[in-house]
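Peer 1: Take a look at these structures.
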Structure 1
Amino acid sequence: MNNKGFTLVELLVTLVLLGIIATISITGVVSVMNNSKNSEYKVLLKNIDTGAKMFYEDCEYGSLSGKDICKNNRTISGDETEITYTIPISALTQYGFLTGNSSGEVVNPKTNKPLNENCTVTVTYNKSSRKYTITKANTISVSGTSVSCFE
């Protein structure tokens, strides 16, 4: 009898082992990708916070001072201790406080969808405590439809 080659059992065992190795590898790769997206999302949120603070400073003391983008989005508390700006994400990219993709859009890395132009960030500066408070609109209404900005 000719003993050249592999038996059917040997081939099946090899295929099962390769299948197990592939499953473990794919699970690991997916986990790494999700962790990467979460890290990228956290960086995006920090960049938005930093950009909002810079926008505030530029509107109050810099080159944007007195421009419509600042005048139209500024509110002052009754006792004048807090100044608040509600800033569209698109304004942060337009004025260079946040970098978007090649199309100028800021993309949520978790969903791979651009943040809607109606998504806003609110920055409030309290003159007494000298602290910023930054709030991001999680959900907005666009033409009666609820749109998620930050997830």
Structure 2
Amino acid sequence: MRVARSVVDDALFNVVNAAYPWAYSSKHLQMFSNTSYLQPAMFIRRVNEDISQKAYGLNKYVLTYEIWVYLQVNWQDPAADIYDQTINPVMDAIDAAFYPNTPQGSFTMGGVVDNARISGKADIADGSTDGQALIVVPVEVFTC
């Protein structure tokens, strides 16, 4: 890779960390019970890499990450809208953080990578039964 993986990890973390006023954030995933008083909490984790090469030239790398978010929600108030009050603002902030910054429509995380994007199915456990919500957002990062 033309840039160290740790630099890509840091760039992604900084992008998501700046997107929302997290009470706690880390590049190291923790159990939600360890952060129950420090929520909303955000973590990133790199889950795999896909490395390919055409017949000649530089390797192409796709690094796949997950953004994990823990949220306490107001699950005991029947009038509370869990999505409008907690989940949607977080999802909207993460979406906005990946807004393209090049004429070609890519998001380079400050020139660190060729493109970073939310890609795939986001998993949401809304916390409606116990007050503990979980959001997992998949992200792909493309670089050479």
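Each value in this text was obtained by applying a stated rule to the coordinates, not by laboratory testing. A quick note: this is a predicted structure, and the numbers were derived from the prediction, not measured. Cβ atoms are built from the backbone, for glycine too; each structure is taken alone.
Peer 1: Taking relative contact order in percent (Cα under 8 Å, 6 or more apart) as the quantity of interest, name the structure among 1, 2 where it is greatest.
Peer 2: On the way: 1: 18; 2: 26.
Largest one: structure 2.
Peer 1: Quick check on the output: -14500 is helix-only ellipticity at 222 nm (-39500 (n - 2.57) for each DSSP H run of 4 or more, over all residues; to 500), derived from one of 1, 2. Which one produced it?
Peer 2: On the way: 1: -14500; 2: -5000.
Comparing all candidates, it corresponds to 1.
Peer 1: Taking FRET efficiency 1/(1 + (r/R0)^6) of positions 5 and 93 (r between Cβ atoms, R0 = 41 Å, to 0.05) for each of 1, 2, which is largest? Provide the component values of the computation, followed by the final result.
Peer 2: Working: 1: 0.05; 2: 0.95.
Of structures 1, 2, the maximum of FRET efficiency 1/(1 + (r/R0)^6) of positions 5 and 93 (r between Cβ atoms, R0 = 41 Å, to 0.05) occurs in 2.
Peer 1: Looking at structures 1, 2, which one was P(r) over Cα pairs in 5 Å bins from 0, in percent calculated from, given that it came out as 2, 8, 14, 15, 13, 10, 7, 5, 4, 4, 4, 3, 3, 3, 2, 2, 1, 1, 0, 0?
Peer 2: Values: 1: 2, 8, 14, 15, 13, 10, 7, 5, 4, 4, 4, 3, 3, 3, 2, 2, 1, 1, 0, 0; 2: 2, 9, 19, 21, 18, 12, 8, 5, 3, 1, 1, 0, 0.
Considering all the candidates, the number was obtained from 1.
Peer 1: Right, something else. Taking mean count of other Cβ atoms within 10 Å over residues 21-28 from the coordinates of each of 1, 2, which one would give 14.1?
Peer 2: Details: 1: 10.0; 2: 14.1.
Answer by label: 2.
Peer 1: If you don't mind, another one. With FRET efficiency 1/(1 + (r/R0)^6) of positions 45 and 85 (r between Cβ atoms, R0 = 25 Å, to 0.05) computed per structure, which member of 1, 2 shows the largest figure? Don't skip to the end; give the middle numbers.
Peer 2: On the way: 1: 0.90; 2: 0.40.
Going through 1, 2 one by one, FRET efficiency 1/(1 + (r/R0)^6) of positions 45 and 85 (r between Cβ atoms, R0 = 25 Å, to 0.05) is largest in 1.
Peer 1: Given that distance in nm of label points 7 Å out along Cα→Cβ at positions 37 and 101, derived from a single structure, equals 3.6, which label among 1, 2 identifies that structure?
Peer 2: Values: 1: 1.3; 2: 3.6.
Computing distance in nm of label points 7 Å out along Cα→Cβ at positions 37 and 101 on every structure in 1, 2 gives 3.6 only for 2.
Peer 1: With mean count of other Cβ atoms within 10 Å over residues 13-20 as the yardstick, tell me which of 1, 2 scores highest.
Peer 2: When mean count of other Cβ atoms within 10 Å over residues 13-20 is computed for each of 1, 2, structure 2 gives the biggest number.
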